[in-house]
Structure 1
Amino acid sequence: MKEQVLWKTIRRTLLLDRSPWLKVYADDVELPGGKIVDGYIHLETPGYAMIVPLNEKNQIGLVRSYKRGVDAIDLQPPAGVLEDHDPLETAKRELLEETGCQADDWFPLGKVVLHGNYGGGNAHFFLATGCRQVQEPDSGDLEEQEVVWLPIDQVYSRFVRGEFRQMGATAALGLAFARMGESGIMTNSMGGDRPNG
């Protein structure tokens, strides 16, 4: 691959500050050829951790709640904003708060930026296996929530039909399915109908 040069930020101007949830900047940037682009939008939002929890029955735990971004009742894996800057500790806290569960094993699935051109926060994805309920869920969130445990094959079917409408949920589930496929969990839970990938 051809080596490429990073853009250089010359000046950053704050346009909107709705801390702690959103900051919008206009960046003046210099491209590798020397061209200057004024006012390139850059977004900052808090990072978060999202967990795909798997229990001993090979069921995936999802949270059903109203999500303002899709303006609908939606399903997604449990997630929460990074408050202490340690993604794994945030993931453990959010799993406990939102589902009432703790997990035996944790597998990091990756870290992604929410928007390739404009930024946003980083999403940290985890697969948590051996989940067991140790308390009642207590998310403390604004919205009313319900924890739903569905068999892997049902969640996978919803995934391939495009029924998950939030980018983070889609990415986390896709990475979790890939990891479960590598470890044989998908094959065992779907009667040998392992997805290709």
Structure 2
Amino acid sequence: MAILSILLQKNFPMTYLDYTDSDFYIAIKQLLLERGKKVELGRGDLLCQAGEMASCLGLLVSGSLKYFYTLTNGHERIVSFSFTGDLVGNYSCIRQHAPCLLDIAAIESSVIYQLPVKQVDAAIGLDYRAKLAEALCYQLLKSTIDDYCQPPEERYLALTERFPDIHNRMTNRTIASYLGITPESLSRLRKRLLTRQP
């Protein structure tokens, strides 16, 4: 069944806090799986590069991605991660016809189904396009607030709770960059947490 007819049959309630579990979000994922082009990335391959124009929204079906900014000294500052089941891309930049603000690269072998945003927009309609943009904007705002307001330990615990196998999937350097600390500080944090366990 086409996504547009699914959307027309229901008036999807979508709160900011549960949008990833909503029928609407599931319908977007289904659209990407059914109509999207399969893209395979190897470790380190870029999905999108800062400063370039992007045009696609994707669904990460396996693997993991990092969203990062390269500092003037050449070091990466990881802003966010995406894992299996997440929508990926620079949707807000695409909607604004602006270049990507961040690089997006595979941390490990990853598979994405992506579709040009114009096709996503045509399938979901204007009202639902706004809902999608609002939901993704909320996700970004929450992540930014967490970065500035939560100490690294709380962010680390939230990350490992959501992705218990994260240390098997990426390096300590990558995790530390996301937390805004050094790899040595991450090692001390992990050791401290281990000594607290009963």
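Please treat every number below as a calculation from the coordinates, not as lab data. The shown structure was predicted, so the numbers you read here are calculated from the model rather than taken from an experiment. Cβ atoms are built from the backbone, for glycine too; each structure is taken alone.
For this structure, a couple of remarks:
- Structure from which 0.7 was derived, distance in nm of label points 7 Å out along Cα→Cβ at positions 133 and 149, options 1, 2: 1
- Which of 1, 2 yields 2.3 [distance in nm of label points 7 Å out along Cα→Cβ at positions 109 and 173, calculated]: 2
- For distance in nm of label points 7 Å out along Cα→Cβ at positions 77 and 165 computed as 2.1, the structure of 1, 2 it came from: 1
- Winner on distance in nm of label points 7 Å out along Cα→Cβ at positions 125 and 157 once structures 1, 2 are ranked, highest first: 2
- At a computed -15000 (helix-only ellipticity at 222 nm (-39500 (n - 2.57) for each DSSP H run of 4 or more, over all residues; to 500)), which of 1, 2: 2
- Structure with the greatest value (metric FRET efficiency 1/(1 + (r/R0)^6) of positions 37 and 53 (r between Cβ atoms, R0 = 35 Å, to 0.05), set 1, 2): 2
- Percent of Cα pairs over 25 Å apart - structure with the largest value, from 1, 2: 1
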